[in-house]
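Alright, structures below, take your time with them.
We did not get these values from a lab; they are worked out from the coordinates using the rules stated. Source: prediction; values computed, not measured. Cβ atoms are built from the backbone, for glycine too; each structure is taken alone.
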Structure I
């Protein structure tokens, strides 16, 4: 059943042109990276592009698909099938992992070939998968608490400014951080994702890498059990007009 649901999710990703959009995003990211000649800037920017691709774009794609399904009453129809709510949720998580990981790796592999950079794909791939899985659940959360796709975009933009901007300012050395600020930032899933990705890109695996990996897994479990699992049925019923 789960395999059939995943196939259905991938079909709808194509139906709603999400796969086409993601390919266009890959082209845009690739052009941006190609135009950067400074190796120091390049190594910094590629981490940010991977970060945005596996976090922001994952949330956006998940939210958009849920919004399309809401308008077409797709989810209520699936709820009357033998599939459980857990299977419906994880079919979206798995399909998102397949789609988004492929999209991100296309950018990385392209520049490994063009620029001759070395990135350990055997470590990067599971890191991308973990990030995509967690941020797919965040996509559910944004969809649950947004009236429509426009409000989802507004909410997403606000949250990302609050969570991403401090990390980027410190990452690019705009201002100096302190131990207290670093600790607070490490509680942010965006900061954890940045630490994980940057560690792989620079082959620098410190205690922060282990901490961020552990926190990302914890946030996945907490988000699923405390929010997505509890709110999913309410969201479907609300979308069906019940």
Structure II
């Protein structure tokens, strides 16, 4: 079986794969445009999910399986893939630890003013008046209670934060103090200190955060988006954003 990677994994991972499945042939390219004739010979393509287009699927005449190494697959050319009868799988949950740690790191960075502190260190200054805060007893609202959302909530509980999750049906999820539905979002937002969006990009969730949502949030609340499009370009230029001190984490 010929397997084409459209990105270059670490050497350690390459060795691990080839040792575990020695009968397969592996080809690694930096980007899909470098695949050349290998694209037409590959039976399996391993991709991050954002580089495949209809023309690539047409060229991959022996392709049977596409493995996507990310959870989100909204940019995949599914119509052409379905037309060719190609199997698609993804790796749900493999990014939950780095993404959750990244989120908590950003929250700590703002609460503890790490960037200004670093600047003061380089300037050889020390100010006791730099305002800092704690995550303890703050409220975090996580839009999306999948693998990443649950891991964010689990780490947030270590800081004794109040954790609220939002999903489609309001069903209970581990590590969340309570779960709300999207229909109750406006009722919950006024109590939120940190809003983290990890929803997949779908027709239902795309552009879900609108001007009215930010108008009812606390002053000096924080926003982090790790999922799909949330209409932030519209929000950031809106009066509601400018008249509050909402902070964009990422």
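Some notes on this structure:
- Structure (I, II) behind the derived value -27500 of helix-only ellipticity at 222 nm (-39500 (n - 2.57) for each DSSP H run of 4 or more, over all residues; to 500): I
- Computed 1.33 for Cα Rg over 2.2 N^0.38 Å, for residues 98-161 alone - originating structure among I, II: II
- Structure from which 95 was derived, volume of the Cα convex hull per residue in Å³, for residues 26-89 alone, options I, II: I
- At a computed 12 (relative contact order in percent (Cα under 8 Å, 6 or more apart)), which of I, II: II
- Looking across I, II, the calculation of FRET efficiency 1/(1 + (r/R0)^6) of positions 50 and 122 (r between Cβ atoms, R0 = 25 Å, to 0.05) that yields 0.95 traces back to I.
- When distance in nm of label points 7 Å out along Cα→Cβ at positions 66 and 226 is computed for each of I, II, the one that comes out at 1.7 is I.
- Here mean count of other Cβ atoms within 10 Å over residues 2-9 was derived from just one of the structures I, II, and that gives 15.8; the source is I.
- Looking at FRET efficiency 1/(1 + (r/R0)^6) of positions 34 and 210 (r between Cβ atoms, R0 = 30 Å, to 0.05) for structures I, II, the greatest value goes to I.
- The maximum of Kirkwood radius over Cα pairs in Å over structures I, II, that is, the highest value, falls on II.
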